[in-house]
1. Out of 1, 2, choose the structure whose coordinates give distance in nm of label points 7 Å out along Cα→Cβ at positions 74 and 114 equal to 1.6 when calculated.
2. Between 1, 2, which one scores greatest on mean count of other Cβ atoms within 10 Å over residues 106-113?
3. For which of 1, 2 does mean count of other Cβ atoms within 10 Å over residues 58-65, calculated from the coordinates, equal 17.2?
4. Which structure, out of 1, 2, was helix-only ellipticity at 222 nm (-39500 (n - 2.57) for each DSSP H run of 4 or more, over all residues; to 500) calculated from, if the result is -27500?
5. Starting from the value 4.3: which structure in 1, 2 was distance in nm of label points 7 Å out along Cα→Cβ at positions 130 and 154 calculated from?
6. If you work out relative contact order in percent (Cα under 8 Å, 6 or more apart) for 1, 2, which one comes out largest?
7. If log10 I(q)/I(0) by the Debye sum over Cα atoms at q = 0.08, 0.15, 0.16 Å⁻¹ computes to -0.28, -0.94, -1.05, which of 1, 2 did it come from?
Structure 1
Amino acid sequence: MVPKALERRRRTGLWSSLGRALLMLWRLAGILASVNAWLTIAISAYLNPWFSIWRHAFSDLGAPQANMPWVYNAGLVVSGVLGCLFSLYLLHAAKSKVEGFSSSLLFVAGIFLALIGVFPSSTRPHTFVSTWFFVQMWLCFISYTVAAHITGRKGLRSSLATISVTGPLGALLVEILWKWPSVAPLEAYGIVVVNIGVVHLTLEYGCRSVQ
């Protein structure tokens, strides 16, 4: 009887450890999506030496004429799925209806990120889905700013409000004063802004325990 009891305890401990590990990955899904996106861009650029950030768009790496375009397109689909998973964690951690609504906006943004890979450059929906991803993330940050104000999360409110205002204004200012040399630098700027917002959401909501 004793060995069987010990075996059950070992199994219980193993499943408990596995559950904690999966929970941690769930909480970090947004960060993993960001890291995966940058790795996808870097690997795709390496596979396509002709690519120049000063003359092209990142989406050119997924166009039919690119070398191994599936690397770029599949990578964005993976990041989109991870983004959706992160939104589900935020929904689980939500304590208000506004937080739940905000997480749904992030879920839609994850879908549009995946659709960029499904509809690569040169396809008709590509321009819309790639543009709307950034618009959707902006709407998500605005919604979470409101949610943070309602729930008393002053730090998150300040950081996301700053991102929501300075992000678009910064891009517009560069365009007015210097002009963006190509689409890729503007995309990189937008991705960095999104990454910063995701980090703030992860730090704020990642501290909550899933019951």
Structure 2
Amino acid sequence: MAVFIIVCTILSQLVPGCSTVDNRQTEGLSGERVKIRGKIVLVDGENFKIATSMGEVLVRVPENIRISGIAAAQLSEITPGSYVGTTATKQADGNLKALEVHIFPEEARGTGEGHRAWDLTSDSTMTNATVEKVEQVSVENVPGFLLKLKYKDGDAKVFVPSGTPIVKNVPADRSLLEPGAGVYVNAVREAGGPVIARRVIVGVNGVMPPM
């Protein structure tokens, strides 16, 4: 069965609530680090079956693992001074086009600050930065907003088309990990062994974590 597991080096966190992971049940894991994006289809104790775009994968989710929630937000919640992250693709003019935007709470300001490659698509990037300006614009007759971002080593302009997923962090616990819930899982796959989650981001009220 094909399994949609994207091998990666775990980068800085995407969303707040995931920066401190309870590793008491994952200490010593040194296997291949993977990301899993999909929906939970079955829960059996610590064993989860997650359906992805290319198949199903079994993941063990230890009881004490850190869980973070993601809920829908509005673009109006993004103002100058906001600290955000955005998955985007580079456009011909050198600017970025957002695939999603996630809003950090104030206490998470500075999390993963910077610009780097990301694996949502073959050419996507991740930028965590402070918003300097928000402008309503239209690009090639597509309405949206332009975010001018500033991070410690540079800056970026990101076009956010109307309809782009915008989310924010909310409290979450294990009770949200139920069939039908969308999840983004950072995990480790031991050689010849199971896939073990190290952190889980779960969508609230039907939201699919877009990063």
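Read-outs: derived from the displayed coordinates by stated rules, not from any lab. Bear in mind the structure is a predicted one, so any value in this text is a computation, not a measurement. Cβ atoms are built from the backbone, for glycine too; each structure is taken alone.
1. Values: 1: 1.6; 2: 3.6.
Derived from the structure labelled 1.
2. Numbers: 1: 22.8; 2: 15.0.
Once mean count of other Cβ atoms within 10 Å over residues 106-113 is tallied for 1, 2, the winner is 1.
3. 2
4. Attributed to the structure labelled 1.
5. Source structure: 1.
6. Details: 1: 23; 2: 28.
By relative contact order in percent (Cα under 8 Å, 6 or more apart), the leading structure of 1, 2 is 2.
7. Here the read-out was taken from 2.
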